[in-house]
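FYI, it's all coordinate maths here, none of it is from the lab. From a predicted model like this one, the values you see are computed outputs, not experimental measurements. Cβ atoms are built from the backbone, for glycine too; each structure is taken alone.
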Structure I
Amino acid sequence: MNAKQTLKSIWKLKALYLIALPGIAYFVIFKYIPIFGSIIAFKDYSIFLGTLGSPWVGLDHFERMIQYPDFLRILKNTLLINFYDIIFGFSAPIILALMLNEVRKVLAKRLIQTVVYMPHFLSWVIISGIFIGVLSPSTGLVNNFLNWFGFESTYFLGEETYIRSIIVGSGMWRETGWGTIIYLAALSGINPQLYEAADIDGANRWQQTWSITLPTLLPTIMMLFLLQIGNFLDFGFERVDVFLNPFNRANGEIFDTYIYQAGLLQNQYSYTTAIGIFKSVVGLTLLMGANFISRKATGNSLY
């Protein structure tokens, strides 16, 4: 197709390109253009010399990242928290969607959906305030319940042992209801005749779920899993930082919170950019590997 035919095709579909223009502009401005700034990871960046004027230092910042005494600890925290989030946080919307799909009364189903969707619209500051109040050692609901059974109060946010569970659990409470929207939409597209045929053959609800519902949901599950695995090391600063304090930071600090401390508070821009590139390379590698496995195992993939 030559240039004239290409322009003619674009003009023919001008309405669609016009609608897509804001999305294209967003990715170009905020995703592609900033890639140029990644070269400061290989420079000793100075705000006075600029990106191009700063001297090259090669892989010095990557070497410093690996030699940092707490690098392995932060990497371990990031991997564990993301792993727990995939195991529990990713599966929770699937389970909830399957449970809601079995609710036959429309009013009850809509009421449950509304209640479980609501936390999604709360900020992480509010979420942290709720959890800090619920887990308070003096007035918290959880400790009052434990005291009722004769157990001593525990300062959950003041111990390293519980911080990862709190971070993952708060995310599940906030996002599980919202995540069920996609799965419920996929469930609504299943042909009811499949269930009728299975019912005639004597299959119970569990057998129908295992043989019809889950296989139908598998393409959607794999697509969402691939999208999440690409951000495996990008857990989110605001989601974690609101729960951190000097008592639990050892088990709760991740790359995002460390980048904030070193990059914005200590002005180590080149060093934290190197950490960001490391995160991106790991995420891309995991995405490509998971995509290859998904294509071979299920026939579904992102590309």
Structure II
Amino acid sequence: MNAVQEWRPRVVTPTEAGAEATAAGLIRYLRDGADLDQLLVDEKALVFRGFGVDEAHLEPVMDLLLPGRLAYLHGNSPRTKVGDNLYTSTEYPPEYTISMHNELSYAHAYPSRLMFSCQLAAETGGATPLVDGTRWLEALDDDLTAAFSGGVRYLQNLHGGMGLGKSWQDTFETSDRAEVERFLAASEASVEWRKDGGLRIVQLRPATIKHPRTNTEVWFNQADQWHPAGLGDETAQALAQIMPAEELPQAVTLADGTPIPDEWAVQIRDRGLASAVDVDWVTGDVLLIDNLLVGHGRRPFTGQRRVLVAMSA
């Protein structure tokens, strides 16, 4: 195996850090003993395990891991805001796998870092799989990556308060249309307010990007998650059979409008998952990932599971 195939996230324990096994110990390590920027670029993902970070002590940890935390604006995953730019990781039904993706890769503004905090590990399952974006790109067939070289066209139909999917108010955390327009102004997106109060957004985005520090090229799009064939949710798949693509809550094509074959969406989804390594949660874990270099997902689970997420530029 080469280095890309052998990659796993780095696990940092109190013994390795030379710190006490508490949230305060982790805070001192991050503040005084770690070159976090370089460590994250080198390792791509870091699991801080054994420090027992609970929700009451999470804020100062986040301040060190995520300077300048971002709101989850323009996100399409169902989640609840539980603190200062702190959210539940997802509220997608537990029986479904969430396929690999880089957070907000379809948007003009995406975070460079993501932090996950496990407050309660699931009874069974519930791992967060991580995939090296270079490995994912290398796993795809040449004809597929060639077709995607021109980029991806994403379409969103956000309702105005009642309808399928998310509302634009929830998506942008505001009910002010002008504020939404200001947010989208820099994105070069096509924006259309619908007569029913909804909002249609069309965006063209690259399928791959290069990391600004390493120049590494990675697969960086959500074509499979926006494609009916890539969904594990039978209800969503059935909806796509009876509604025109342009009227679905979200849809995707190649940049020039060419439909993406079902088998390509499935290939992207399945090879991303097959190339991933699982972070099996222990309550109190904190995971930090470089959102450009590493994609993430979620395995199905049983029982209660509480994982929180925050992000920064």
Practice task
Identify the structure, out of I, II, from whose coordinates mean count of other Cβ atoms within 10 Å over residues 121-128 was calculated to give 14.5.
Solution key: I
Practice task
For relative contact order in percent (Cα under 8 Å, 6 or more apart), the calculated result is 24, so let me know which of I, II that is.
Solution key: I
Practice task
Compute mean count of other Cβ atoms within 10 Å over residues 17-24 for each of I, II and report the one that scores greatest.
Solution key: II
Practice task
Identify the structure, out of I, II, from whose coordinates mean count of other Cβ atoms within 10 Å over residues 153-160 was calculated to give 15.8.
Solution key: I
Handout entry: Entry that produces 77, 74, 35 once Cα extents along the principal axes in Å is calculated, selected from I, II
Key = I
Completion exercise
Across I, II, FRET efficiency 1/(1 + (r/R0)^6) of positions 49 and 89 (r between Cβ atoms, R0 = 25 Å, to 0.05) reaches its greatest value in structure II
Practice task
Using the calculated result 0.05 for FRET efficiency 1/(1 + (r/R0)^6) of positions 81 and 201 (r between Cβ atoms, R0 = 25 Å, to 0.05), pick out the matching structure from I, II.
Solution key: I
Exercise for the section: Tell me which of I, II gives -6500 when you compute helix-only ellipticity at 222 nm (-39500 (n - 2.57) for each DSSP H run of 4 or more, over all residues; to 500). Expected result: II
Problem - Among I, II, structure where mean count of other Cβ atoms within 10 Å over residues 9-16 as derived comes to 15.9 - result: II
